[in-house]
1. Given -6500 as the derived value for helix-only ellipticity at 222 nm (-39500 (n - 2.57) for each DSSP H run of 4 or more, over all residues; to 500), which of the supplied structures I, II does it correspond to?
2. Cα extents along the principal axes in Å, for residues 142-245 alone was computed and gave 53, 36, 22; which structure, I, II, did it come from?
3. Taking distance in nm of label points 7 Å out along Cα→Cβ at positions 86 and 110 as the criterion, which structure among I, II has the greatest value?
4. Once distance in nm of label points 7 Å out along Cα→Cβ at positions 222 and 238 is calculated for every structure in I, II, which label goes with the largest value?
5. Name the one structure among I, II that FRET efficiency 1/(1 + (r/R0)^6) of positions 102 and 286 (r between Cβ atoms, R0 = 30 Å, to 0.05) of 0.65 was derived from.
6. Hey, Rg and Dmax of the Cα atoms in Å derived from one of I, II reads 19.9, 62; which structure?
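Nothing in this text is a laboratory measurement; each read-out follows from the coordinates by a stated rule. Keep in mind the model is a prediction, meaning the values are calculated, not measured. Cβ atoms are built from the backbone, for glycine too; each structure is taken alone.
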Structure I
Amino acid sequence: MRLVKRLYGQVANIKVTADKMRYRPIVGLEIHAQICSRSKMFSSAAFDEGMHVNSSVELFDMATPGTLPVLNSNCVFKGVQAGILLNCEIPRRCRFERKHYFYADMPAGYQITQQRHPIAHSGYFDYFVHSPDEVNHFSWYRRRTHITRIQLEIDSGKTVHDLANSRSLIDLNRAGVGLLEIVTEPELSSALEALCFVEQLRIMLAVNGICDGQMHRGQLRVDANISLSTEGSPVLGVRTEVKNLNSLKAVYSAINYEISRQYEILKRGGEVLNETRTVDDKGLTVPMREKEIETDYRFMPEPNLPAV
């Protein structure tokens, strides 16, 4: 509650409340939770944030031709455990797929994930929202947010920008680390609800040994999809995605700012772009790349892994 009170006071000057708007904010979240495990999902390499650069990389992690993935059963167990805790349906079978895209920190040119056959789906999470009617007065209400799916996937490496020498370096220690991607339905209605959802989900995952949840160490990262719809209309507005929110403060302030930014655009008769944004040092969202054309990731079954 103290955290909510402090954040509410810090960003109240940019908040646009729903009752003053002709538009209804709609927020969906994608939570990337690093699985507590002694080794990576498909190799025996260990991982710890304090390791020296590129000191824990197996041949499979660097996409050496001829190497094959060996599934870490602990990651599967943690995925099922998370699905049960989030009241999901656990299918009799799930399977892995390749999601193709090209970044320097993804050496194989694809990510192993579970887009169409996830380990869990159709769940929900009940949590409490601390609603600040005034800065010094809090009311509480219970909220249920539905979970679209939970999927197992591997993390990418890390790109380190060396500005002094005008170059970018790649650290593959994180490549292949197991993640749980928890995707919600687009039904959150404010930054406050998103904050309380992430905060209480993080605690639940940590208490049950699924994810340590230390956001400042990158163990739990949030992508937020935000749009404004005309009040009373079932049609969703144009969606903007804000990526890589790595603190509760960033989740709260970025969503609030993005709601305010989109409202100002619509109020002036402008058009919100379908784009990907990130948060700068001032807590404001800035464009990363436009997404006006839907990316085709060429999903295909992972041929080197059978159904689980």
Structure II
Amino acid sequence: RRVGDGNKSGEAMESETATVEVERDQQTSPPSGTTTIPIVDLSDLDDELVARAVVKASEEWGAFQVVNHGIPTELMRRLQEVGKQFFELPAEEKEAVAKLPDVECLEGYDAMNPKRLESWSSHLLHKIWPQSSIDYRFWPKNPSDYREVNEEYARQVKKLTEKIMGCLSKGLGLGHDALNEAIGGDAAEYTIRINYYPPTSDEIIGAPAHTDFTAMALLVPNEVPGLQVFKGDRWFDVEYVDSAVVVLIGDQIMRMSNGRYKNVSHRATMDKEKTRMSWPVLVDPKRGLVVGPLLELIGDENPPKFESLTFEDYIYRKINMLLRDG
């Protein structure tokens, strides 16, 4: 249940605006540190211990890695292999699933544009869950097993997401399914974005500092490091851990938790010699669903810090703030 009176307090406005201001300031922040983000072993038989580790990492960092998470290592390898094979195809084959011109839909292949100086990368983006949201026009037919691999990965990453959401719900003193139901349950939308960052000798950021609009992102990287997260006053490199999944808390979980969980600012750097790739799955609320601080968390001593909005309205407002504030 959410707070949705439609009136935004001054405190709430400050909270929303602060996110944009922090992102802008971080573009020129000091170099990264050496401490890595927390690593949580999900195979621990003590469920309470696992939940506490997930909650602590989400409160302090807004980011962590999970190991022994239940997604088969072979499936992760195949996911990376079919993605790599797609980006090795001739340009005309990749363009067969390109974003549609003059259409608001973001799905499809988007080639690197050297004139886009704020970031220098290509990507392929498409929905993977629920079935009703999938548009197979944007799924590559080559390699031939691309669809099979991504459909199985969708099932596995959804289970992992729900497990992590359950830990976060418990940390708020709520039932296991509280956060997952608040974004629509089985109707929540999962989108995979395959990022391709070619080697470059220039000082170019692959993706500038940002927090995700989403509830959560679950990211599989290749072995080339480059992901950085912001904590305190500096950037920290995310260490590559074989077969781990990187979890990044997004704006919607921050808002639903009324600010208890941190939406992590992160960026992607590029390597001078090797191609870096990553496979984040973005978990979004169901279209049209109103998302805001959970009603069970709100009281006289903990008033809502954020306005309840549909996900679409939230994106519209945040983009306008980013454009307005430069």
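1. The read-out was computed on structure I.
2. Computed on structure I.
3. I
4. I
5. Matching structure: II.
6. Value 19.9, 62 for Rg and Dmax of the Cα atoms in Å corresponds to I out of I, II.
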